[in-house]
Structure I
Amino acid sequence: METNLIAEAVKFMVLGMGIVFIFLIVMIYALKLQAKIIGKYFPEKSTPVPTKPTRTTGAEKSNETAKIAAVVAAVQHHKNLKG
């Protein structure tokens, strides 16, 4: 009697895992098809590449320096907490 229940449980497990696996395969192909359709009818617009490099102003450099200082301080604080 108990072996029959175990066999039935294994059958349900295999059936459930098989259904999930098939669903995932179908979903992958559906998403690939959707990507092709969207790419065909709504192509991405390319952005023009700047020919001349832009210069950063003093305020932008200061802002960048402040960001770097904040990251360094956060890393040091994290290391101090670990001990």
Structure II
Amino acid sequence: MDNSGKVLAALLVGAAAGAIAGLLLAPESGDKTRDKLNRSAKDLIDDLEDAWEDSAERIKSLADNAVEEIEKYNKKINESL
């Protein structure tokens, strides 16, 4: 995982921890607190899904580039034979 991935993961974990701590310390009824926790969890899941999709696209792009480079070098080797 590169630095931007680590920063994103740390940001998401920090945001989730902060949201949970804030909700648990808030003076509201249990129902309201559970609803807020549910919404926060759903938002976190959405953020993680977006990060996962972005990472998957980036990995696919890197893999495609690697295949292109291998094919290019393979062609050069075959031409030199």
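Assuming 3.9 is distance in nm of label points 7 Å out along Cα→Cβ at positions 37 and 61 as calculated from a single structure, say which of I, II it is. Computing distance in nm of label points 7 Å out along Cα→Cβ at positions 37 and 61 on every structure in I, II gives 3.9 only for II. Looking at Cα Rg over 2.2 N^0.38 Å over structures I, II, structure I comes out largest. Work out the source of -33500 here, i.e. which of I, II gives that when helix-only ellipticity at 222 nm (-39500 (n - 2.57) for each DSSP H run of 4 or more, over all residues; to 500) is computed. Answer for the origin of the read-out: II.
Which structure, out of I, II, was FRET efficiency 1/(1 + (r/R0)^6) of positions 5 and 45 (r between Cβ atoms, R0 = 35 Å, to 0.05) calculated from, if the result is 1.00? Only one of I, II returns 1.00 for FRET efficiency 1/(1 + (r/R0)^6) of positions 5 and 45 (r between Cβ atoms, R0 = 35 Å, to 0.05), namely II.
Identify which of structures I, II gives the largest calculated value of distance in nm of label points 7 Å out along Cα→Cβ at positions 13 and 29. Largest value of distance in nm of label points 7 Å out along Cα→Cβ at positions 13 and 29: II.
Where a number appears in this text, it was derived from the coordinates with a stated rule and is not lab data. Here the structure is a predicted model, which is why all the values come from computation and not from measurement. Cβ atoms are built from the backbone, for glycine too; each structure is taken alone.
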